[in-house]
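Where a number appears in this text, it was derived from the coordinates with a stated rule and is not lab data. Computed from a predicted structure; not experimentally measured. Cβ atoms are built from the backbone, for glycine too; each structure is taken alone.
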Structure P
Amino acid sequence: MSTKKTSLKDIAVKAGVSTALVSYVLNGKEKESRVGQEIAQKIRQIAADLNYQPNHLAKSLRSGKTHTIGLIIADISNPFFANIARVVEDEAKRNGYTVIIGSSDENADKSRDLLDVLINRQVDGFIIVSAEDTEEQIQYLTDRHIPFVLLDRYFPDMQTDFVSTDHYQASYDAGSHLIRSGYQHIGMIAYDSQMFHMRERIRGYSDALNDHNRTVQKSWLQEVRMSAIEAGVQAAIDQMLSGKQPVDAILFATYSLAINGLKYINTLRLQVPTDLAIVSFGQAEVFELYHCPITYLKQPIVLLGKKAVEVLVKKLRHESTEPSQVLMKAELVERASSKVKSVVLI
């Protein structure tokens, strides 16, 4: 069986037209060359019958564009990032771009490796969910005028395009919700990280308690290392419950922290929300399947993903010059895990 690849000339010979005319039709430019619909349809049908595959490499060499986007996310195992990757992929395809996805696993060295590989692949631009200590990588892209948009996480001291949840307001809303529901001693478990989005979540929690005349006790705020999540969460909960003022509610700063926390709460045979109310960042089906459905902060995944693609495509098409910086509101989805404990006048 012949493995010869069908060329534009093969289609032209069979259609009885010029190679240039075939090129116009298959590139969607038949109107420019005033090709009749009948002959255009005939060319497309012959191309389909001959299983014609366009030479994207040659096209890229001519245009200097590959019509690909590099998407670097922080952790593909996290449902939030997996879902947002799907949105980005679908929206990019709608705009004529293919997405190459890589996961940094919250590791700066791996993020740098992915960046180098994708630059060598000559992607047209990047959408990046940054890992910690990657400011130098973002500066590298900026200095070389490589188009990019930061997604969900950004660096406030760097003038870049970003699309993110308003992490501060989301955390503030969660803390305020627990106070309105009657909980007095509200703890938070976050990552031990200097990433801006994590510090904003901690700041929102602290401000919510302070603004409602609750002084945050030292044992109430626990920060866990990413490299030891399970042991760290268990130790954090133990400290929260053994202090002079044990917590009666916990805000988990991420989905992963919440999952590990709920597992440990089960082993302690604590009842949610009778013994301990729970609110978590990040939506996931498991929150609905837990024996007591979990209250969570629902980030606008679809809007975030679509907006990130929109901003990047505008940059690639030179339709924007000023940095686009977008903050979106998270929705507090109330479930049984934080139901009203008692009536409290604030």
Structure Q
Amino acid sequence: MLKKRVSLRDIAEKAGVSTALVSYVLNGKKNRVGKEMTDKIRKIAEELNYEPHHVAKSLRSGKTFTIGLIIADISNPFFANIARVVEDEAKQYGYTVIIGSSDENAQKSWDLLHVLLNRQVDGFIIVSAENSQKNILLLKEKKIPFVLLDRHFPDIHTDFVTTNNYKASYDATVHLLGNGYDDIALIAYDSDMYHMQERIRGYHQALSENHIVPRKEWLKKVPFSDMDTRVRIAIDALTTGTKPVRAILFATYGLAINGLKYINEKKIKVPDDLAIVSYGQAEVFDLYYCPISYIRQPLEQLGKTAVEMLISKLKNPDETMKQVFMEAKLIARDSSVPVRVKTPG
């Protein structure tokens, strides 16, 4: 015998409230019901193993109550954590998130977009891969609501929420300069993506303002597809020869992890031989023998704001475009302490 589906009325009777109030809470509507009552209703729904009838709900509203989230690289803790934040926040509004990772590949991003379109998601949150502008143009043409997260294309007018990458890179470079390092290298992706170009621009600007002419060989661009090998080549070039650098700024977490592995192999001491600052935050930076200085992006705020912006667009498609820049924060640790002056022994 089939078990009877738990209804909103069942929850309402147990909570001693109206069915409408239960519906309001479980559909993720905010700021109208007190926290105590909201928690009580959700707890009862959980105890009764309530499952929303999505098919009926979709037929009534014409919506699937799903969001497509395309991220650039699920192996990167930054994007993995962003996905969790987006998923949790969307749930508060009654939406389910379907997640796909493009692995920084434009064709895979295009394929994921079409899979999610066929699933009839209501809207998208996208961390764009390089050369994936046609994805964005397609969504604009079809008038499907979307928000770009972390990365955007300045030549395409869209809603987006991102970090101020120029300022973050500028601050990291100024930090190293202030601690006595004036020969600073930057290892970045070989990419035309705007966020990467902004990180390079901030680095160059900080050097120029401090009357340091950036040497061409200080900037190393590494392709994502051959990151491991090319990072090693870059570090060899930067740390050997007659003028080795004294500090490296890694433009991404992935570059930093590969770089630190090789720095260990070469027995280069951090920070005595080489100071390090990296974008991104991850537990591995705590586990390294010398805690790594890093640029902390406002991960929670980025994810939550992207969801809020998309939900707002789903409710009001004609809403004015929103473009949000958030500030990152430099977390200074042992890997970039002031230069130690070596006295003659």
Structure R
Amino acid sequence: MRPAQALIDLAALRHNYRLAKKLGGGKALAIVKADAYGHGAVACARALETEADGFGVACIEEALELRAAGITAPILLMEGCFDAGELPLVVEHDLWIAVASSEQLEAVLAFETRATLHIWLMLDSGMHRLGLSPEDFRAAHARLSALPHVAPLVLMSHLARADELDSPRTLEQLKNFRRATNGLAGETSLCNSAAALGWPQLRNDWARPGLMLYGADPLHGQPHEHADELQPVMTLQSRVFLVREIAAGEPVGYGARFVAQRPTRVGVVAMGYADGYPQYAPNGTPVLIDGQPGHTIGRVSMDMLTVELTDHPQAGVGSLVQLWGDTPRVPALAPLCNTSAYRLLCALKRVPRIYVNA
């Protein structure tokens, strides 16, 4: 059996959720969209259900997968309904919905139901992606609040630059949010992962932790007091299945990206870009080889990559190679590969996930 696998530490997931809830200042909606950022939405939701205040997904398909798996906690469709035809399913499966556009608002207002609708009303406070303008937001609040079948609203917005601790934009958005929501009834939600970690003045009723839930720091490289508190949830690993010895001057892999400067032992590892490891990870990208620091050499192939074994005389066929986890950490690895922590985690595929510490 191919030895590539991703170990998913559910105890670390729960630890990170508790941290996010504490830092957010109130309740926390665990974001499990995109298959829980590559970690497996159903397994992660099950691991969190006894303590999570709710879950956030991108679309109704993701919500229905959780309901089919027996998840009964609140689930928010963070992008709302893509068309009015989804609203009966929202009622049938007791889902919460965002209202982030005039079209979504009108669909909800026209929808006849005896069920209670739980709505998160989204303000565009400056990101200019989803959300109503401040004027439309206040009018929508009044119209929705007048409906007897709508529960008290949650007032939300999304931050564009919270992962930049020196940017004034986050405080500008906070000011816009406070101005637009002043005097309106309802709980509030503004903090994503970066805001929960780095902007304590933004804490309010509901945090929405995503990346930090999986132990990756969105503020990586920027000092903050919680930098060492996150625990990586995913450990991506495989094994050396072949060892070659090449002479100085010989290349390794496609495009001769690496040319040996000395007689070199090369370990071939069962892990490639079809598994989600970045194709253009440069020579020298850090890994652990049997628990010791090592590095890649040559271009990553679809199913394989190569590591330098010359300085690891104990290593050989069967040696364990850790691609990310506690070392190297995903936020440190991502910029070396000209990508982001989000893309690294979400790109995981084909590799079986092994859940531990359930």
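Could you figure out which one of P, Q, R the value 23.3, 78 for Rg and Dmax of the Cα atoms in Å was computed from? Considering all the candidates, the number was obtained from R. For the read-out FRET efficiency 1/(1 + (r/R0)^6) of positions 119 and 327 (r between Cβ atoms, R0 = 35 Å, to 0.05), a value of 0.50 was computed from one structure; give its label from P, Q, R. Value 0.50 for FRET efficiency 1/(1 + (r/R0)^6) of positions 119 and 327 (r between Cβ atoms, R0 = 35 Å, to 0.05) corresponds to Q out of P, Q, R.
Supply the structure label, taken from P, Q, R, corresponding to semi-axes √(5λ) of the Cα gyration tensor in Å, for residues 159-214 alone with the calculated value 22, 12, 9. It was calculated from structure Q. Each of P, Q, R could give distance in nm of label points 7 Å out along Cα→Cβ at positions 15 and 191, but the derived value 5.2 comes from P. Distance in nm of label points 7 Å out along Cα→Cβ at positions 47 and 295 computed as 3.2: which structure among P, Q, R? Source structure for this number: R.
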